[in-house]
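Bear in mind these aren't lab numbers, they're just calculated from the coordinates by the rules spelled out. Fair warning: this is a prediction, and the values are worked out from it, not measured in the lab. Cβ atoms are built from the backbone, for glycine too; each structure is taken alone.
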Structure 1
Amino acid sequence: MTHEEILGILNERCAGTLMETLSIEYTGMTEQTLTARMPVTPAHMQPIGLLHGGATVSLAETVGSAASHIFLEDPHHFVAVGQEIAANHVRSARSGYVHATAVFLHKGRRSHVLEIRVVDDEGKLISFVKMTNAIVERTSKARS
């Protein structure tokens, strides 16, 4: 399957989820990374007019979870679930898009640790996020 086909499937799966609500779109991937973007609109802001940190963390967790899922060794029997996330917000945004890229720091059989950098359209760092995903057996109710 090509990277474009994988991105298309990921974007289709956003329908009816928080990702659709936040207008998150997967935009690129390599053999080791996954990138998504989210617009900065009034719906994504705090009352004072700055990008909400919770929206930023939602973008980071979205791309980190999806990266773990698409890079699983056995996606038919296992699924990645978020276990821990920590974010350092260093700057905010008021317009445009924010872009999150997930890179693996550790890719084990039972856990993944990812670094997710969220930047603005000019490439300035907005947030630095570390995420740990547990790799658990898939249940019959989990979406594939």
Structure 2
Amino acid sequence: MSGEISLNKLLTTLSAQLVDGIYVFVTLPDNSVPESLTARMVFREAEGTTLIVLKAEAEAFGLAYEFPCRMITLNVHSSLEAVGFIARIATELARHEMGVDPVSGFFHDHLFVPDGREQDALRILEEIAGNSGKVD
């Protein structure tokens, strides 16, 4: 198994990086994703295919979208089996009345937070890391 599983270690080593660009969520019927569209994430569901793409790209392709957001990458290699890491972060963001759409990649977790709230989210993440010795 690769990646860290210790919640305390994940929290003490947590750092976050704001990724350039405004992202949006798009849904399309399966097999209708334009080949030249560069999606940050593709997820196929029974109802259709969900994409996370840059807002400018969605607009260029004339695609309907929702949730203009900013992407924050968590620079800690969490295990896909880690318990409580994203829950802890989502709980703290919720305490500040902020929704989040987390996406886990193999190496990192990524948070999609409302556009305009990214600095709040970064501050909250910094507070989480700074208070990591106080894991509930």
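Observations on the structure shown:
- Entry that produces 1.12 once Cα Rg over 2.2 N^0.38 Å is calculated, selected from 1, 2: 2
- Comparing distance in nm of label points 7 Å out along Cα→Cβ at positions 39 and 55 across structures 1, 2, the highest figure is found for 2.
- Entry that produces 23 once relative contact order in percent (Cα under 8 Å, 6 or more apart) is calculated, selected from 1, 2: 1
- Test item: distance in nm of label points 7 Å out along Cα→Cβ at positions 7 and 95 calculated as 1.3, pick one of 1, 2: 2
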